[in-house]
Structure I
Amino acid sequence: MKMNVKLECYPELNSTLIEESINIINKNKDHWDPPFFFDTESNLDIQKVQKIVGQFISDSLKNIIVLGTGGSIQTLLALKHLAKRKIFPVTSSRAVELKGCLDKTSPENSIVIPISRGGETLDINSTIGAFAKRGYKFIGLSSMGTMNRILQEIDCPILDVPNLSGRYAGSVTNVGIVPSYMAGIKVEEFLQGLKESYESYSKSENNPAIKLATFLFTLYKKGYKIVFSMPYSKNLEGSVGLFVQGISESTGKDEKGMIGAYQPAPICQHSVLEYLLGGTKGIVIPILWTIDNEIPDILLNSSISYVDGNNAQKIVNYQANATFQALIQQTVPSVKISIENPSESNIGNLIALILSSIYYLCLLLNVNWANNPKVIIGKEICNEALRNRITPEQEEKVRREIAKEKFNGFFQ
């Protein structure tokens, strides 16, 4: 298979480091569940999706409103630029985004798709009524909990969400495929790109996912803990968001792990690059993400002779390559990940690299790649405060008491 994702890492890894990683991966993989997401077919019935969803697709359908957060929506965001209909991602009840969506859509030209595996996500449950009250049509993606009960009450079709880790499941289940299909994205081509890549990334030899995981793990052992991504295209920001969530939620447990962060590029060159080049070394790993042939692109007109007549993305890519070289010159270990163009197939290839490399990194760290046990702490605190109508002043008092106990002598 031709690799449609190019991976460039410096310093370059030698074969011994790769072999050591493969040995650790093979030793630790039986400690945890196998990677269900390498199988792109068993958890998805594409014919059923087409049959149920097809009833709602018409010329009048203009807007796909998706109520989801985290893994429930990140795969869709990676594909959003390929949509033929307008996608409104509503990730919480933040007032500006929620009201903006309601102001720009109507029940006559929209469908609302709430998504939740466990059904207890307050971000999503709190927004459903705003659309139901106004008469919007719904298709639910849910299997259990409060959200499932709410959707049954409004008598809408409900498709199953399997009890699988959301950040990995989005691309191979109804979670990402149903809204993508409704938006006019070519999901079959996306799934084919995933399938072809996972066939390669499941093998030990010449595996870019193991190479990236080894690169990050080797630096982690040297004290690097932050992976800072610089996407040089709007069309890559959804995929990079999935990478940020994946590396943070998957590796960050048992007092181990790395945290992901990103800012769009090249604007990040004017805000954080000085730190990357001249600040504290040995902490941050920059990853630059680029597209060789952008869709759409535009020719530039300029009085600068070496700019005039070039494609806009070509100028951006020159900046990316120059930044990559500058990082290497300043002895900053760095990565560049490139795809040929942002088609469905290539985004499938890219997501497969992202999720496979995170899976292998978790095996190298020997942590559970699938779970995120600490996230529930804040959710329980929030629901308790809402149920008991605790005031902001009472919440602050509780925080002060907890901090006094937990941080006793911290700054001494």
Structure II
Amino acid sequence: MSRPFRIFVKDEEKCVECGFCGEFVFCPGMGRPTMYRDPDRCVGCGACCLACPYEAVRPVEDLRPRPTVRLTIEGESYEVPGRITVREALELLGFRLSRFPGEGQLSVPCETGGCFTCSVYVNGQLQPACTTPVEEGMVIEFLSEGQRLLRRVSGFQPHPVGGVGTPWWLKDKGTYIEVACFAHGCNLRCPQCQNYSVTYDSVERPLTPEEAARRLTALRRYYGVDRMAISGGEPTLNRDWLIAFFKALRSFNKDRKARFHLDTNATVLTPDYIDELVLDAGITDIGPDVKGLKLETFMNITGIRDRELARRYNENEWKAVKYIIDHYYPDEVFMGIGIPYNPAFMSLEELREMGERIASMDPDVQVCVLDYFPTFRRRDIERPSYRQMLKARESLLEAGLKTVIAQTVMGHVGP
């Protein structure tokens, strides 16, 4: 196992002391959130590098000798270098890891400790392999299906507009229409992530599905609404947790008015996963995003550099939309489709082609075109003007869609 390792250090020329990492990013080597990068304690997880809005954390090769650490994995003894994560130790030992959930011996989609999809038992405790350092004598066991029942979730709040999967006739009524929470961790790397403080937060205490469902239910009762939603980050990454969450939510809200809403990038939604969400977990509303028709556009929007992985994600989100339309919409599930738009990463011609593809599936399905604004790492773009968003909406209407909403700086327009 003699090979160079990576550690992550602060680039003083790029750092603007924004404080984001010190508030939202847990450093496993330091054992706390911190803006200070100690090369001697870095375990190479890279969570701080992925999370830094100014890209002021960079990897460097670490050739220094490391101590040997003895582990027990599934009853077998192994030796690995110290100052690495459980995830890296498993990779070194030849275990099969995958970025796509449900594949390999362990799936590692978010790599920031938010989603717990890669969680394993470490000395009997559920821990994310991607950010947990190896220690001498550590005992690691893989989980069986249905056991990944922790996830970082926050932002429990009422909402006056809702999400992509919220019916248009409820939006902009001037009152709260649903309550929502936000799952941490995402498999995409969108440079203009519209919710990056949630996506990359690895500090919040992880919750069980029941804890999150009880909080959201209490919020529903307090505000007197019927809709309960989860967004992200990307909620679908940890399948065990999400299915258990919606089941718990249903058990706490048995009245017929209760609506269970999932917003998602749809990149990992397979037909069997959709079936489980609808038939077993009982979701009633879903809002999948489609982030481009061309692969290059998808990669530009999502920041996924692995072309094959990006192709798979892009194809999967479109297949998920069609599967829902063909099997569940509109009788069992209400669906609203989101399309992120900004002239900096998508042309009106491609937007219209996306509209034509959706219209060929069902011209009546609700589509919301979203005005993506400058934030996170893409601060050089401008928020689309009100007039630009009206043109974007018109392009979708001309494509044959009948129910189109435009999210604008002045509120929602349409249908």
Structure III
Amino acid sequence: MTQSKLKRGLQTRTVRAEDRITPGFESFSTPVTRASTVVFPDLATMRALDWKNDEQWRYGLHATPTQIALAQRLAAIEGGNHALLQPSGLSSISNVYFGLLKAGDDVLIPDNVYSPNRDHGDWLARDFGVTARYYDPLIGAGIAGLIQPNTRLIWIEAPGSVTMEVPDVPAITAAARARNVVTAIDNTWSAGLAFRPFDHGVDISVQALTKYQSGGGDVLMGATITRERELHLKLKAARMRMGIGVSSDDCSLILRSLPSMQLRFAQHDRAALAIATWLRSRPEIAAVLHPAFADCPGHEAFKRDFTGAGGLFSVVFDERYSAARIDTFCESLELFSLGWSWGGAHSLAMPYDIVSMRTAAQWPHRGTLVRFYIGLEEEADLRADIEQSLAALA
């Protein structure tokens, strides 16, 4: 835009301020660029824009420099080439469904899947003509027997974020690739740090950035990460058509937390493993479901494919304790809050009725399951808190 010699009024000069800022400023933080309207130097530049180019922006809904910086870092963490941001983890799951499926298609979903994903599959089956079928998460190469000519997508969750079964991901992805079926994994449990899905044949990794990437329990965001460009463009087109966008301010909060994510994850991992090991000795506990233990379903796959576990694991109480008494146990905890999300500094506990959540594989335990998330409080204090609540059970 050329410099005008016309004299402007005060209001115009305030709106169209000509800031004079000394160039060359640098800092460690990524600038926050907020925009709805994106302006262009000329029409030729605007008309030359290509929506397929992730480094160009057309409108604030789809990308700002802050959003692009976060997407690039997320892709790098998981070894992907592309990342798309969404306003929640569930929105990322929805992006995969609506980007890849149409009426008449079939999707396979593990029986231990994140409950809102199961609800999404049921909704697509009920209202959109998509067949949703559930499979035993430990099926491994046997998934090949479930693939139909119209199967377009196989979901994986590694491990199940409540029941902790670890699937044989390479076996499932090999069977899918042999039949040209796309695989998508909910990789939130490992934050992309302890499990690298693309190295094991997965096509799409979904992350709930609400968890470890945020680290503060105060940001909602999700991402779909891919290596293959054509697959990325399908998801990007669906995101654009659904009008999905994220706040640059929220992106800046996650960008600020990413440098400490690996250190926090390692601390969660150490403390959770220590507390889970201690709980194995408690007579009130019938089973501790932590993938690092040899008796956890899928442990061999965990030992082969994972480098850590983070802060999430579950326990099954002895069946002599009723569900009502387990509720009392949870409510007696002082340092463990009652809540579903995790990945932040605060420890959490939540009871689950697993039998009501399964349809494809029989749940082998009779007692009530409680999922623990071990935060960043002192490990000794957390153990003492569990101990006093267990004493109340007796």
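Coordinate-derived values only; no laboratory data. Being a predicted model, the structure only gives us computed values, none of them experimental.
Give the label, chosen from I, II, III, of the structure having the highest value of relative contact order in percent (Cα under 8 Å, 6 or more apart).
Biggest value here belongs to I.
Upon calculation of helix-only ellipticity at 222 nm (-39500 (n - 2.57) for each DSSP H run of 4 or more, over all residues; to 500) from the atomic coordinates, which of the structures I, II, III produces -8000?
Among I, II, III, the structure yielding -8000 for helix-only ellipticity at 222 nm (-39500 (n - 2.57) for each DSSP H run of 4 or more, over all residues; to 500) is II.
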